[in-house]
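Got some structures for you, see below.
What follows draws every value from the coordinates through simple rules; no lab data is involved. None of the values given here were measured: they were computed from a predicted structure. Cβ atoms are built from the backbone, for glycine too; each structure is taken alone.
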Structure 1
Amino acid sequence: MAARRRTFAFGLAAHAAAAMAARRAAAQGSGAEDYPDRPIRVVVGFAAGGATDITTRAMAPKLQALLGQPIVVENRAGAGGNLATEQVVRAAPDGYTLLMGTVGALAINPTLHKSLPFDPQSDLSPISLSGEVLNVLAVPADRPWRGLRELIAAAEARPNTLTYGCSGVGGAGHLAGALLDRMAGIQTVHVPYRGGGALITDLVSGKVDFTFATAATTLPHVESGRLRVLAVPTAARSSLLPEVPTVAEGGLPGYEVANWYALLGPRGLPRPAVTRLAEAMAEALRDPEVLGHLARHGLEASPSSPEELARFIREETEKWGPIVRASGAAAN
């Protein structure tokens, strides 16, 4: 994901003048030049206080200032983000009901669920990536492993013995462990929890051997000496933890798991509205106050163009489909 952020390189900013001119031209005679002229609702598929909600609310004041209209965040939790996604899919394509989607809802759920009442790739209009929450590979401090290679060696020596916990079946943490098993050729035991709080409690007490969990939930226990971080599952080292190696550096080239978020609207969203929103997202995600708020919660900004987001969702869906099937995870 970090590599993709460098590829994107805030491309919208580099072409801002041309994009704005194109938007003005496209809006002529369509009424879209007045967009937005009333409050915009952004639907979040998870409860308040989670990383998706934090990302959305961190950007909302800046987006409101840029767009000149209130940004109303609505939490519609349930079914791994599916309820919120369906709500936006069924909304009028006028740019006033948007979705802050996640890797789970947009790229994992299409395989995890046998049937969905929508197709994320055809029933939504991509606008921009927004950010990702940094996950870390953490182990209890009393374990002897000081790096990923030592953890893998222990799993090779004792197949189906080491346990890894996750905060929910089919989530990024679950599939990160499944991908580790697959790429390292090891067999570990998956232990699902109903949430991150219970998982971290058991990890700290040593009831599970390792986890892929958010930096926000693990780092306080790293600082207290009760947990140890072995690696980050990003393509490049994170600016939030530059001293921690990547899983790829630990011996698994190509390993990458990104827990990302993106802004989308219903299918058929007018191009002038898409362009206006994408430009506003790019500017908001350059704002120092927004970036600082995200960083305090272990989040990093990653804006993109609508086309880059569409391609990224396709790639992520193709990546996670085989891993979900191999893991045996299923929601219905």
Structure 2
Amino acid sequence: MLWTFHHLLLDERSRLLLLQELFACYEALVAGRELAREAPPPYRDYIEWLRGLDQQRARDYWQRALAGFRAPTPLGVEGGHGAAGYAIQQFRLPAKLTSRLRKRARAARITLGVLLQGAWALLLHGYSGECDVVFGMTRAGRSVALEGAAAMIGLLSNIVPLRVQVDPEAELLAWLAGLRAPLLDLREHEQTPLVQAQAWSEVPRGTPLFESVFMFAEHTLEAELRAQGGKWHSRHFRTHAQSRYPLALAAYGDEQLVLQLQYSRGRFADDAMRGLGGRLQSLLEGMAGNPHARLRDLLLRRTDEHRVGYPELGEGAAVCLECLVES
């Protein structure tokens, strides 16, 4: 079965809930029995809750958070095929490296997702040369103070700008620990529509606030569904997603960390994205191996990269290239 939908309708959590309900209905029909189920809370409750948020507080927060930022962080990787289409390059980190990254995150008192946000900020810094970087970050939106939000079907997730200052002389562990406080401050305002946050920024109207997005989930959809056991264990699910942004990094924290680079083939060449993936893995290996390294020591020199070519993925990384739209 192939199921397609626009992200405007559903978020990741809703997709999981609907698949669970679909197979519950299927099994009930096969068994010839009635399905007793409780209807989820209506999505309109969430809309009403949004309308009650303090817009002035949100405005004050975003104006402070984005003060002085006037242009999107350049991605520094171009050379696309000049054709329509979107592609995914996926690689899976070895279990030992994934375990070491989790250990590094615990030492900094942050989550694995925050550590990966830091890695993406460092990578953008390395490619752009900017020490003040902004990228989009997906927030699940299910921790809002609204009864029944966890069971709602609809779009509760949101993309918000995340601003990260990169000091090349900073020590890795201390810098990672410093990422926690801004994220806690952001939590109260993570439901602000992106169009409003951008309007309150100093980026000129009509110019995007960012061109890359970071997404993190503890498990892939398939891993989460199959973990329920029983008949779920023999069911297989494959997800194809297409972002409206030129470049996105989706990370899934299974036993072996899964990283997906999703990109526009009109903007980026496949070889360039393979190189970016290799550089990201090298960066994560450095972060896992030396918690006291200076940030500048973790980054490859961009001039060297152009001279000798992009690094290959390390041993143990499985690479998969999927073109979602034929060029």
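If FRET efficiency 1/(1 + (r/R0)^6) of positions 177 and 297 (r between Cβ atoms, R0 = 25 Å, to 0.05) comes out at 0.60 when worked out from the coordinates, which of 1, 2 was used? This figure was derived from 1.
Computed over structures 1, 2, mean projected area of the Cα convex hull in nm² reaches its largest value in 2. Of structures 1, 2, the largest value of FRET efficiency 1/(1 + (r/R0)^6) of positions 257 and 273 (r between Cβ atoms, R0 = 25 Å, to 0.05) belongs to 2.
Ranked by mean count of other Cβ atoms within 10 Å over residues 145-152, which of 1, 2 sits at the highest value?
Details: 1: 18.2; 2: 14.5.
Across 1, 2, mean count of other Cβ atoms within 10 Å over residues 145-152 peaks for 1.
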